[in-house]
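Below are structures written as structure tokens.
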Structure P
Amino acid sequence: MIDFSIWMPIVLSFGLTAIIAPMVIPFLVKLKFGQFVRDDGPESHLKKAGTPTMGGIIFLAGIVLTSIVFAWKYPAIIPVAFMTVGFGIIGFIDDYLKVVKKQSEGFKPMQKMFGQLIVTLAFIVYYYKVADLGSEIRIPFTDGMMITMPTWLFIIFVLFVVLGTVNGTNFTDGLDGLASSVTIIVAGFFLVASMKLWPEIAPINGAVMGALMGFLLYNTHPAKVFMGDTGSLALGGYVAGIAIMLKLPLFIVIVGMIYLIEVLSVILQVGYFKLTHGKRIFKMAPIHHHFELSGFKETQVVSMFTIITVILCILGLIALK
């Protein structure tokens, strides 16, 4: 019999998100929270201009409501929910400034970094002072071997993991259903991992999976709504938070390889462009746009990246043993 803490959060968050979406999407349209589309991007994306964004509030609502239902029995999910909502709020403000206030860059880089540091440091304080979880991390492919880091080094390491993961998920959100599909699979990995390592934290993974599946009903190509930074930053907060709670931050490199490739493609593109005074490695970055401009259909790229993530998550489960 499947454990209640596994299937019920998935079903509940899916149902909530699927019900909330048809009510919120027309509201976003009415408020003219339309997506800005780069005119130097793939030509097929120009028709997406005006599609409502900030849709991350839809699946965030599903995650939060489901978490509230389960938090009384499974309090371990609270810090992960905090990371998810905390980064979601940062993304929401960023979206609001760009879409409503017409500030093209949204948050200034230092403002966004400051907000992310505040949320992450609050999480670290809870992790150490309240949960007292220590600074051990599990090494992949070592039959469960753990290493203990000095506190100061662990704090720096956590900051690096969180900021890197959040930026990776942010860059992954560039095609209809891409970030949603990839993160459903990643959440599935953490669901299985949590059942092995810490069953009390499993419901948050089910909540994320269900909410994203409900969101995908409206986010698959052609998308009726985009998640915006509201959603992509929230997903980064979730992935980093759950990985750290389970002492699996190094596993993000495996199961979240797509996030890493996306952010590295941008770093490489910008760096090479500056070094060579105008030359490019990719036709366009992040790398999913390179594949589009190379002749792949948007749905093909999403399917390819999702399948790759499935394979990587299977590898992650092998590395967990």
Structure Q
Amino acid sequence: MKLLFIADPLQTFKIYKDTTFAMMREAARRGHTLAVCEPRQVMWQRGGRVTAQVTGIRLTGDPVEWYVADAPASVALADFDAVLMRKDPPFDSEYFYATHLLEQAEREGARVFNKPRALRDHPEKLAILEFPQFIGPTLVTRDAADIRRFHEEHQDIILKPLDGMGGMGIFRVGPDGRNLGSIIETLNREGAQSVMVQRFLPEIADGDKRVLIIGGKPVPFCLARIPQGSEVRGNLAAGGKGVARPLSARDQEIGNALGPILQSRGLLLAGVDVIGDCVTEINVTSPTCFQEIFDQTGCDVASLFMDALEAACIAPSA
């Protein structure tokens, strides 16, 4: 197959842990052809198709000079067997616009994973609202008084912006309410910005688990991101320690319930974040943790993903 990866610049990849690289490596091992571009290189003009300035690459196996590149060329996205949208968050206006270009490419025959409409319909913080049976006490509001009432009820809370990533902008406020006003001002901006507030889950001490869903099925192992020192965030980007573990019975229950729903909407890959027994986020833009799980357990997540991708490309278009 001819695969196009829409991603961040290759120079920014840390290939020892990068999930997109793990996908590329497995695809190359199977004999698939690789090409890359950035979202800014995708364009459409009336009378033509959605195209991109793409660069064909071949992997070298060298840990530093890990690829060789062909000269860039303009190619229609529909000419690839699969287009993989792997641009990292934030999901900003430009990401939003990119999903519309990708949806136009779909109308021209492109197969895009994850499906552009599904990326728009599943904001990673708000996607959990559809599954109240699996989440803890949660509030989404622009009203500072709502936040104060929630804190009064639950005492120990987490506040976070809806557009954050990697643990950015997350605050914990305990029973004493210290700094709650300042935190509300920072996140809420006098009612201009919505905030998600959740009851603090002490099980975070045992890790914020990333449960990967591939082709509607949970991967047998998750990666528990464990906060270090006095840090409340388990995100790897915030210094958390990643420990791979078999799924618990609750993790499996969540994965089995959410997996078929997410797959039916065109989400070939999703990362469900679970603290204790509660879902806290559903990541769909560019879920990670393939390599950490493989390195610690031998479970070849990239191979499971490529199996699902190949099967999806054979299936009739929705």
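Tabulated values for the structure
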read-out: Origin of the derived value 2.4 (distance in nm of label points 7 Å out along Cα→Cβ at positions 13 and 93; candidates P, Q); value: P
read-out: Structure with the greatest value (metric relative contact order in percent (Cα under 8 Å, 6 or more apart), set P, Q); value: P
read-out: Source structure (of P, Q) for distance in nm of label points 7 Å out along Cα→Cβ at positions 69 and 285, computed value 2.2; value: Q
read-out: Among P, Q, structure where helix-only ellipticity at 222 nm (-39500 (n - 2.57) for each DSSP H run of 4 or more, over all residues; to 500) as derived comes to -22500; value: P
read-out: Distance in nm of label points 7 Å out along Cα→Cβ at positions 125 and 301 - highest-scoring structure of P, Q; value: P
read-out: Computed 0.70 for FRET efficiency 1/(1 + (r/R0)^6) of positions 85 and 293 (r between Cβ atoms, R0 = 41 Å, to 0.05) - originating structure among P, Q; value: P
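Every number in this text was worked out from the coordinates using simple rules, so none of it is lab data. As the structure is a computational prediction, the values presented were derived from the model and not from experiment. Cβ atoms are built from the backbone, for glycine too; each structure is taken alone.
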